[in-house]
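Please go over the structures that come below.
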Structure 1
Amino acid sequence: MLIGLVGTSHSPLMTVNDPAPDVRAAVDREFEQARAFVASSAPDLVVVFTPDHYNGVFYDMMPPFCIGQAAQAVGDYGTEAGPLDVPADTSRALAQHVLDAEIDVAISERMHVDHGCAQPLGLLFGSIAAVPTIPVFINAVATPIGPAARARRLGSAIGTYLDQLDERVLLVASGGLSHDPPVPELQGAAPEVAERLIAGRNPTTQERAARERRVRQTGLDLAAGTATIAPLNPDWDDQFLDLLAEQRLGEIDGWSNQWCVEQAGHSSHEVRTWIAAYAALAVHGPYEMRSRFYRAIPEWIAGFALTTAVPR
């Protein structure tokens, strides 16, 4: 039974780049309220929709979607490392249901997840293994990427299965909103960069630290107005949150990938996790967005949003 949803942006820079004190305080208050919402919901099962940033999934085998039957967090950017508590039988049954619904989804008996998954689980539940959790990977970085409508259909198929369970299921979406972090692209990449994108699991401590320093500096540059990446787009973000709140998910089918990039940056595709989660919740019927928070936080390279929603 679907009982609710938390949609949240993530940022690897939350613990290293400080925005204005009032912004930090506002984010902290919203997460405190979200944790209260999660606690009152008392979920038996969490399904988290998450992207990856070439930390767990690579071009040696890059699926559009993947459901984890077992999962391990890599611990990047200081997030918790270790295994998630994945209920394998339920996850396998979910994957079969999605395939029967004619949505092509991969499965993984050894999924690796990064901060995109571990950070919201840690912030909302206190640990990545606090509650039985099924991770659903949605590719939002590695081109070619299918249309956003596919994420909506994936979410609907997942929601149909979850809503019939005799368990209290909470959906978590992690990603976005507008942002254009310095994620390399395979096409035209130098050989050593291409190799990392294809098979870069288990980087050395020095390699990971260098990468994290580069991302941190980009956030500082964006806040200072000197970055070369695309700016955040609060108007686009606000319109997207309106679309979710008003349950106008069908409008997403008219989006083009290029339009998303032009409006909100290359990693705006991460909003597909929100699309899938809200489409899953909509299977239960009309829903209500209980809370809605947004700030454009350049220090974190994120149009940062946090919402909660419940069936009406």
Structure 2
Amino acid sequence: MSQPPPRRIETISSAAMTLEVLPELGASVLNLRAASGRPVLRPVAVEDVQTSSQCASFVLLPYSNRIRDARFTFEGQAVQLQPNTRDGLAQHGDVRNRPWTVLRASDSHLICTFDSRDFADMNWPWAFTAQVEYRLHGLHLDTTVTLTNADLRDMPAGMGLHPYFERLQDGTDPTLTFDAPLTYDTDGRSLALGGAREVRPQEDYRTPTRTGTRQIDRTFTAWDGIVRLDWSAEGRPARAVVQTADNVYSHLVVFTAPDGSLALEPVSHATDAFNLAAQGVAGVDLRVLTPGQSLAGTARVTLEGQW
């Protein structure tokens, strides 16, 4: 049996970091490492990758996270998608496992584009285009995502990023810090049951907290756009990573992955925002794009200390 051809890897670098991207698999991030070789996102071997879920980070478009039973109502019309999870949900959009086109590539800058009209089997009834731009400069990685309605009708829309951070550094668990005073109650499929409520003490990360053995799968809102992982402690080198995000990313999903990494996902709306918005639930931040209108935002990863 013949082996599949090797995946194309686009690599960009700065003095501080190296980024590897798989254009043919959703323009997903394969690896992000400091110049020393230390992983910033979880380390991934390309030969182990079959889907974007096995990558270090991937793009969520034209919506993020889960849609209950893969259906919702928009402008009075029922929309039925194809479920793509074992429990009958539509999850994470429909661009992350599809090929993107490299528009521009240089030593420290990569732009990839996507057009849903190039695919006859898109799991989304509206036409759209997208762009992801990766730029390394100084101690920063900037990821800019743009989603554009290419249809003749209004389109409900959302977006997000799904980075898995390498949590343990030299065997040390970091403190996690972010300011988000609201969260959602969820059911057994991690679907929001209604509007956001105030966080309880064990859900409050405004004070630096070690994740330890906590199992977290929670969406927060009223987020100020900053999340920090800090491994600094007495007797160890100061080291931290900070992720900041534009205001369009009003929600933050925190997920402790089975492999020990920590997903810190800037997203533009609540889980199942399409159905919650149709029910009149406020604050879920579902966007509606008119024909030709775009939704865009940048998230930045910054290294601090000795990497």
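Bear in mind that the values in this text are calculations on the coordinates, not laboratory data. All values derive from a computational prediction rather than experimental measurement. Cβ atoms are built from the backbone, for glycine too; each structure is taken alone.
Points to keep in mind about this one:
- Source structure (of 1, 2) for relative contact order in percent (Cα under 8 Å, 6 or more apart), computed value 18: 2
- For -500 (helix-only ellipticity at 222 nm (-39500 (n - 2.57) for each DSSP H run of 4 or more, over all residues; to 500), calculated) the corresponding structure among 1, 2: 2
- Structure from which 48, 37, 26 was derived, Cα extents along the principal axes in Å, for residues 163-298 alone, options 1, 2: 1
- For distance in nm of label points 7 Å out along Cα→Cβ at positions 107 and 171, the highest value in the series 1, 2 is held by structure 2.
- Read-out mean count of other Cβ atoms within 10 Å over residues 75-82, computed value 17.2, structure in 1, 2: 1
- Distance in nm of label points 7 Å out along Cα→Cβ at positions 67 and 131 derived as 1.9 - corresponding label from 1, 2: 1
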